[in-house]
Structure P
Amino acid sequence: MDRVKVVSPCSSANLGSGFDVFGLALEAFHDVLTAEFRDNAITIEVSGLDAEKIPTDLDRNTAGLVAKNLLEGRGIGVKIRLEKGIPLNMGLGSSGASAAACAVALNRLFGLGLSQNELVKIAAMGEVAAAGAGHADNVAASVLGGFTMVQVWGDSLIAVRLDPPPNLEVALAMPTIETPKSKTAMARAILPKSVPLESAVSNLRNAASVVAGFHLDDVAMIGHGMTDVIVEPARMRLIPNYEAVKKAAFQAGASGVAISGAGPAVIAVVDDTKVSALDVAEAMRDAFLSAGIRCEARSSRPSLKGTVIVS
């Protein structure tokens with residue numbers, strides 16, 4: 001074959017207590033990537049949402065960096081066409097989805113035979129272009145779909161996937177606020193360098209509840225476990241009116257609420273047999289609007305398939 005086309009979903013990382021470990025793939029937005037065989041050079045073209053803001057230099061584009069790392073020394077090239085559908089700088093894994101899409105596409109195009117863990121690892125290396133470091137939480141969700149957990153031991157990376165409960169739906173509030181150019185790096189820089197033992201134990205307990213909730217199909221348990229006493233207190237000041245937004249979500253029936261990734265999007269999980277996810281999203285939007293902040297409300301199902309080869 002000489003051309004492969006894939007579709008990769010957006011994702012929400014952390015889910016509160018699972019900082020740098022948890023990810024949830026979402027159907028709300030997707031990137032589409034086409035990789036076409038070339039004799040030597042690696043090139044990338046970007047179109048779609050906010051395309052003018054995305055560099056095409058290989059070292060500054062997550063898909064480009066994945067291609068460079070995968071094909072270095074192989075004597076082959078590729079032309080990459082990336083159509084962006086995931087909003088930038090919103091905390092929905094836009095850069096991670098592009099990296100995931102490229103890893104999956106090139107693995108198929110060139111018959112590299114990479115395992116799922118290897119795909120996640122190479123895609124995480126692409127995140128260096130956007131975040132300055134390789135983070136696997138978003139890319140694992142975009143590659144594998146569903147709810148994912150990543151663990152790193154030395155040079156080895158293991159990604160574990162669980163199906164979300166069938167009654168879990170997600171509410172998203174996406175505020176229009178100014179974010180710094182290096183948003184993710186800044187959001188990491190403000191995190192505490194040390195935490196009290198009590199806080200560490202609390203987050204560990206809550207993270208375990210999230211995993212148990214996904215295993216037991218218990219949305220309420222997932223929601224309770226999303227409580228974060230370490231990262232959220234540091235990052236919430238970057239999101240105006242966050243406390244009121246969170247309160248509005250719970251009042252509308254959300255089971256759990258958290259900052260999506262590095263923000264500023266806010267994610268809430270709901271049991272759709274009891275509550276409308278769109279109603280929760282609109283309640284969060286109204287809380288942003290009450291502070292004079294424009295916001296888009298959206299509901300989404302989890303993406304179960306991850307990155308899919310479509311042609």
Structure Q
Amino acid sequence: MDYVNLGRSGVKVSKIALGCMSFGREADEEESMRMVNRALDYGINFFDTANSYSNGRSEEILGEALKGKRNRVVIGTKVSNPMGEGPNDRGCSRYHILRSVEESLRRLHTDRIDLYQIHRFDPGTPLDESLRALDDLVRWGKVIYIGCSNFTFQQLANGLGISKASGLTSFISLQPMYNILKPEPESDLLPLCLREGIGVIPYNPLAGGFLTGKYQSDRVPSAGTRLGDQTIYQERYLSEENFRRTSLFLEIAKRRGLNPIGLAVAWAASHPAVTCPIIGARNEKQLRETLELASVKLSIEEREQIKKEVWGQANEDEAP
């Protein structure tokens with residue numbers, strides 16, 4: 001396993017992060033612990049979760065799995081998504097952030113969170129209020145680094161500007177949705193991250209399994225799959241254009257003698273701004289298979305050629 005700095009920070013993280021969204025949902029505690037141990041055996045030291053995953057259960061399971069191993073790993077979690085029915089059980093107000101961090105620390109069985117991320121922009125709270133709360137958490141030692149997820153170019157730029165002008169702790173990472181079917185971050189977000197030393201931790205490198213070729217345009221996605229069970233994935237990926245692009249991608253993988261899983265992860269990982277893609281799994285077997293395929297590396301020229309082929313000469317104008 002290779003290790004790289006997370007953005008402009010000095011902390012080293014593995015070139016692959018394990019996403020723990022399935023913990024307490026598709027994967028029970030025992031299966032989740034097997035996945036954590038498999039990841040550790042593979043050399044992964046970066047684990048990403050959120051307080052809202054399984055309403056806190058993902059954090060609890062990860063905390064249990066890492067008992068006795070805490071100082072070997074970097075833990076990232078998030079705050080913003082709803083954690084209850086009350087009006088203050090969500091968002092990024094100082095009130096909610098300071099309550100939520102204590103709950104996450106308790107669930108994770110730890111005295112600090114290595115990377116505390118705003119899960120999504122909160123339009124109901126001034127960004128400087130959120131940043132001042134996060135800065136306090138860093139000064140108090142409860143959080144080491146801060147990051148954000150699902151921010152637009154303008155939201156990230158504003159956050160960096162506020163931190164710089166006010167002398168506050170600044171974001172060191174961004175978590176965007178990014179894969180060859182969703183390359184939009186390349187137009188503005190990734191260049192901004194390169195300029196500012198922001199580590200990019202993309203999620204969905206396999207496009208919810210779409211890039212594996214397991215979905216067919218003439219068949220309804222099966223129950224038990226992300227596209228079969230989750231409306232959000234259907235909205236993101238179910239389109240004739242994505243089936244066409246995926247078909248081209250699968251042909252490229254076959255021509256190169258590669259499994260599409262390995263090629264999809266490599267494509268996302270090979271952008272110069274990307275620190276490490278997040279991979280997830282429903283069980284240890286699926287994780288093991290993904291990790292065994294995730295050693296593919298692409299040059300900048302190769303990744304650009306693959307993108308050009310997938311998006312097609314006739315559609316160059318629509319490619320981000």
(request) Output the label of whichever structure in P, Q has the greatest value of distance in nm of label points 7 Å out along Cα→Cβ at positions 135 and 207. (result) Q
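Which of P, Q yields 1.5 for distance in nm of label points 7 Å out along Cα→Cβ at positions 103 and 143, as computed?
Of the options listed, only Q reproduces it.
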(request) Out of P, Q, choose the structure whose coordinates give distance in nm of label points 7 Å out along Cα→Cβ at positions 63 and 271 equal to 4.1 when calculated. (result) P
(request) Determine which structure produced the value 1.00 for FRET efficiency 1/(1 + (r/R0)^6) of positions 39 and 263 (r between Cβ atoms, R0 = 41 Å, to 0.05), calculated from the coordinates; the candidates are P, Q. (result) Q
(message) Using mean count of other Cβ atoms within 10 Å over residues 119-126 for the comparison, can you identify which of P, Q gives the largest number?
(response) P
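If you rank structures P, Q by distance in nm of label points 7 Å out along Cα→Cβ at positions 127 and 303, which sits at the top with the largest value?
For this comparison of distance in nm of label points 7 Å out along Cα→Cβ at positions 127 and 303, the top structure is Q.
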(request) Work out which structure the value 24 belongs to, where relative contact order in percent (Cα under 8 Å, 6 or more apart) was derived from one of P, Q. (result) P
(message) Quick check on the output: -10500 is helix-only ellipticity at 222 nm (-39500 (n - 2.57) for each DSSP H run of 4 or more, over all residues; to 500), derived from one of P, Q. Which one produced it?
(response) P
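Values in this text are rule-based calculations from the coordinates and carry no lab data. This is a predicted model, so every value here is computed, not measured. Cβ atoms are built from the backbone, for glycine too; each structure is taken alone.
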